[in-house]
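Listed below are the structures to be examined.
Where a number appears in this text, it was derived from the coordinates with a stated rule and is not lab data. Please read these numbers as outputs of a predicted model, since none were measured by experiment.
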Structure 1
Amino acid sequence: MGRKMVEGSISHGTMRNADLIPKFCGLLENLSKDTLHPSHVDMCEAIRESIKTDPDYFETELADYDLHDLFEALDLYSEPGYYFGSHPGDGSDFGFWKE
């Protein structure tokens, strides 16, 4: 898998699904377009469809599960010795961090 992660913050100061899900989906799609796993493409397409068709999507349990899945998928694109998640000193700062 080709990797193009950049160490540091991707989103800071919010923990709202409405802020994180679109940002993380866009990041996942842009990390490595030519090597993106097909299931990640499908996941982002399904999320975008849910956002478009359900005005309450971000408040649903499905959105919570989708956010969890996005965290797991983005972590797969971490360089060795890094992880995708919250900063150890700031739980609202999400990005790629050195382990």
Structure 2
Amino acid sequence: MMYPEPTVADAIRSLVPKAEFYTTDDVPTYINLNGETQPTDSQITAEKTRLKGVFDGNEYQRKREVEYPSVVDQLDDIYHNGIDAWKATIKTTKDKYPKP
């Protein structure tokens, strides 16, 4: 599964979760701020940068997700081979993509 990098819209949602807005070419148009203060361009840029750092820091999670067996296959593995065999299967992927 491909995950897109954080956008201006993601930054605005993070800064003012109740705001109603849309973006065109990453330019926001606010419809209703629901009592919140409109974020400045520099606040949006800083939040987008922060979210990008979080996104980049969680790359190992996205890589693991692709390689883990499906939940059905994992449960089947546990049923037929036991918890220790399942742990060994999962550990292979965890070792391949360790947490930073």
Structure 3
Amino acid sequence: MQVKLPKTLETYVTAANAGDSDKGSSCFSESATVLDEGETLVGRKAIRDWMIKTKKKYNHTTRPLRYRETGGEAIMTAELAGTFDGSPVTLEYHFKLKKQSY
């Protein structure tokens, strides 16, 4: 990974790209919320199921381009490429991290 990310985000991106939904979802707290494609997913199990579903549907990968912290948020700008119309796209992922380590 070229962009320096906190360890939790680095683990999440690596796991998500590899299709490892168990490891990827373990980066989230039990009360975490993910908003994607009009859905609100709450909790580690829902996030794990979402990771499995979206990987199967889009076979996507995430390539971090930039990382910054502002206003209590960790914001990762990344290129998302997969089997969807308009691929690749650049998206901003917004996270709230409990403890950041690099």
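Of structures 1, 2, 3, which gives -19500 when helix-only ellipticity at 222 nm (-39500 (n - 2.57) for each DSSP H run of 4 or more, over all residues; to 500) is computed from the coordinates?
It traces back to 2.
If semi-axes √(5λ) of the Cα gyration tensor in Å comes out at 41, 15, 11 when worked out from the coordinates, which of 1, 2, 3 was used?
Numbers: 1: 22, 18, 9; 2: 41, 15, 11; 3: 19, 17, 13.
Corresponding structure: 2.
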